[in-house]
Structure I
Amino acid sequence: MIFEAVFLVLWVAVAWVIRLWAEYLGKPTLPYFLSSLFLTPLLPAFVLLFKGPEPWLIEEVAIAEGKSKRCIRCTEAIRAGALVCKFCGSEQPSL
């Protein structure tokens, strides 16, 4: 009886950790949480391990760190020191 209760608590805790991991990588959290809760925590853990973060999250982190900026015309992420946008060709203001 105690073993089953401890096992259940650990299972839910691991599912919650996988949900937090998915949130950290910018993935939708509900599918990862439910699949780890009702199926097995190993499957979503392997998916998160090999898939990596979402591209938009990588761009936002680079902008926050000052390595990138948004184009004033097309709003694509470009290098912080770029004088011309590589996507639309518009000139960028110098910093």
Structure II
Amino acid sequence: MKEHDIEKYLVDQVRRIGGETRKLRWISRRSAPDCVVLHAGRTVWVELKAPSGVPTATQLREHTRLSAVGQWVCVIDSQAAVDELVYTLYTLS
């Protein structure tokens, strides 16, 4: 499974529970998360990876910066990880 397939699955599953996703491109900022998930007043910054992929050191630094200001950041590398995120969002709403 490719990263693109996981992203499509994420978009479909988030929409299924009434949420939205937005693909991100940051000007003058490298290693920002790939997309943001919005559901029931919650915001989740998502780093997408191919199965067993790992974030780079600069991506991890950016995740740490976002987490330090109270943001929810997660790395998604499988359909199971998508399902876990969607389940968590749905049960928190």
Structure III
Amino acid sequence: MATKEEEQRRKWHVDHSIPLALVGAIAFQTLVGTWWMSSFESRTVTRLDTLEKRQAVLDAFPERMAKQEAQLEAVLSAMKGVRDDVRELSNRGAKK
């Protein structure tokens, strides 16, 4: 049967043989990894917000184009009316 001292040696345990630099390096890597993930998430959210805003503008584009076309047709119709009025007035002036 193993003595109590031998049983304690067989069990895993942390003692003074682990360098402090190793513990510091692991802690540093953990902090840097956490910071990197939070900044990555922030950039991703910002990019998604920008894409959603751009998509909203693009979704409204066909409707805006239809309105512009209707306004252009109304302006052209008004200009044709003015042109016809000018021709009629110039023809009246030439007849006198």
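If log10 I(q)/I(0) by the Debye sum over Cα atoms at q = 0.12, 0.17 Å⁻¹ computes to -0.34, -0.70, which of I, II, III did it come from? Intermediate values should be presented prior to the final figure.
Numbers: I: -0.55, -0.76; II: -0.34, -0.70; III: -0.79, -0.96.
Going through each structure in turn, the value belongs to II.
Given a computed value of -13500 for helix-only ellipticity at 222 nm (-39500 (n - 2.57) for each DSSP H run of 4 or more, over all residues; to 500), which structure among I, II, III does it belong to?
Numbers: I: -18000; II: -13500; III: -32000.
Only one of I, II, III returns -13500 for helix-only ellipticity at 222 nm (-39500 (n - 2.57) for each DSSP H run of 4 or more, over all residues; to 500), namely II.
Computing distance in nm of label points 7 Å out along Cα→Cβ at positions 6 and 62 for each of I, II, III, which one ends up highest?
On the way: I: 4.8; II: 1.5; III: 8.3.
Of structures I, II, III, the maximum of distance in nm of label points 7 Å out along Cα→Cβ at positions 6 and 62 occurs in III.
Where a number appears in this text, it was derived from the coordinates with a stated rule and is not lab data. Everything quoted here is computed from the prediction, not taken from an experiment. Cβ atoms are built from the backbone, for glycine too; each structure is taken alone.
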